[in-house]
Each structure stands twice: as C-alpha cells, then as structure tokens.
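There are structures below to look over.
No value in this document is a laboratory result; all are computed from the given coordinates. Keep in mind it's a predicted model, so treat the numbers as computed, not measured. Cβ atoms are built from the backbone, for glycine too; each structure is taken alone.
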Structure 1
Amino acid sequence: MVRHAEPGTVERVEPGGGPLVAVPETVLSFWTGADGEETASDHDRACEVDGPVGLLPVGDAAAPVLGDEPAATALLPEHGILVRRLAGDFEEELPASAPAALRTARWQPEVHWRVPGTVVLFDAARPGTDSARTAHVSLTLDPGRHAVRAARVRPGPETRLVLVRLRPLP
C-alpha cells in the first residue's frame, strides 16, 4: 500500500456522519453518493453494511465500505493499515499506539476484494466525481485480489480504534 501524502504526516478523512467508502479510481464516476436517482442511493446502500467492513458493487468493480459508526480514519502506510478512531487523539496517541494495537488485534473474518489499482477513500455521501474536491485519501494498491479485515482494539485506557488491514493475496 502506498500513500499519497507528505512524509511524516498522518493523512486522515473525517466522515460527515456516515460511512467511508474506498472506490477504485476506474469507477469513481459510478458512485453517486447520496444523490442517486435509484430507490436507494449509494449512500443508503453503504449505511446498510453490517459490521466494520463490507463490499458493495460499483460499476464493474467493488468498493469496501467502512461501516459500523462514523469515525475519522487515518492511513498508516508503515503498518499497512487504516485506523478508525472511536475514542482518543490521532496526533498524540495514534502513531505510538499502532504497534500495540496490531499485537492485540483479534481480526474478524476477511472479505476478498478484486482491486484494479488506485482507490480513493472518502465520505460515502459524496459522489465519486467530487472526491478530489473533498477530504479523501488515495491508496495505490497492486492490481489483483486483496484481503480486507477489521479488528476492534483498545491499546490504551482512553484509546479505542478499529484497524482495517488490506493485504494482497497470491
């Protein structure tokens, strides 16, 4: 996983009250957010994801939805994870708590995702065509199959996180 950010910064996305979605760049124009003309918008579909991670079809691809509850999400590329803050402070606690969180993580079952390449993580209420103009994180992933799994962790008394790991599959 490669990040698109300044070295030494913690790149994060703050949701507007709903889930985040990681849409492949190749199908960004198919994600309509809350503006869909269907009976249920893409945002509505994302809100129906049960659990911390689920996959939704988007165009001829799929996109992971980071569900459960709205949570600011940071990319820690040195650990190969996305970290969702449920309680605690990103700037002071996050980088230092990541190793302990990874050691104590009890991972939930993984889902398999076929990735065409770079994906954009953004608020699911936004249309994909607007993602570059709003808070987002771009992730460059090797094309192919990836496993996506999540774990709830509490690395400190004031810190509660959800870790999301993306790893390539052979």
Structure 2
Amino acid sequence: MKSHVLIYDGYVSFEIMLATYFLKTKGDIVTIGVSKDPVMSHEDFKVIPSIDLSEVVTDDIQLLIIPGGDITELKTNKRVLSLINTLNNDNKFIGAICSAADLLEVAGVSNRITQQLNNPNGVEINENIITAKANKYVDFAIELGKVMNIYTNNEDLNETIDFFKLFKDS
C-alpha cells in the first residue's frame, strides 16, 4: 500500500504526522510536491518531495492526504486541482485537514463534503472524502487508518485509540 501526501511551502506537518506514522506500518509514504524543489513546512522543516505532480500516476494512489497550511498558491494550481478531481472521480480516498478542506471546495468536490466545520466530532467522512479540523489530527489519523484497513482487528484499533487519543498506558 502507498499513501501519498501533498506537501507545499507552508504546509502544517503536525496535522499529518500521526496519520503518516500509522499508515507507514502497512506501506510506503510518497510525498508529492508541485515541483521537486524542497518545501518548507510551517514549522520550518525542509522536505524534498519524493515525486512532483508531473510524475504522479493516479492509478498508484489509494489515498491522498492534504495537510492544512497556506494553500493560497495551491488554489490556482490547475495540476493540483485536476489531481484532486481525478482522484475524486475515481473514488480514491482523499484526506484533507484544516485549510486543505477549503482546497477541496475550490477543486469542486465540496458537494460531497457535509458541514465538517460544524460537526462537533471535527472529522467528517463522506464516501471517499475525509476532512477534519486542525485540532482533530488524532481522530483524522485514526479514521484514515480505518479506511485504509491498517488495523488487524478491533483490539488493535482500540489499543491505538486508547494510547494515542485517550493517553492510556498499555
């Protein structure tokens, strides 16, 4: 299994770190950049994308994760918007947290997203789209793990919830 993550200047890495940690247990993480140039996260981590948009093979993507951050440049990037639309049309999973949910709206897939920001749980799953408020990054990670079937059984899922969300020692 490969999970893809769109990274860009100003993306907020903490919002996706737990999700990528979970997903890495069952496969590879592939970072996608607008170009191959290094990007700087909001937290000042310099990251070199694994591939750029020109190298994306949509058939290889099972899940695209889009972190929040300064999405100003992405809102007008036709390749990013096209990728989102193609994946949505192919019913591939798209996870968007914080401002990345706004990017989905710009891409025109918002008709499949309900009022996530008004949802008291902070995470909304609507068919293949998973969105979350920024402070719900733990719930977001757990839900992405569920849709990607990374948990071996309910006990594994419950242990994950107990440890990472409820802070219970094992």
Notebook entry, point to check: distance in nm of label points 7 Å out along Cα→Cβ at positions 30 and 142 was computed and gave 3.0; which structure, 1, 2, did it come from?
Noted result: 2
Margin query: Comparing 1, 2, where is FRET efficiency 1/(1 + (r/R0)^6) of positions 54 and 158 (r between Cβ atoms, R0 = 30 Å, to 0.05) highest?
Written below: 1
Check: Of the structures labelled 1, 2, which one yields -8500 when helix-only ellipticity at 222 nm (-39500 (n - 2.57) for each DSSP H run of 4 or more, over all residues; to 500) is computed from its coordinates?
Finding: 2
Check: Quick one: relative contact order in percent (Cα under 8 Å, 6 or more apart) came out at 31 when computed from one of 1, 2, so which one is it?
Finding: 1
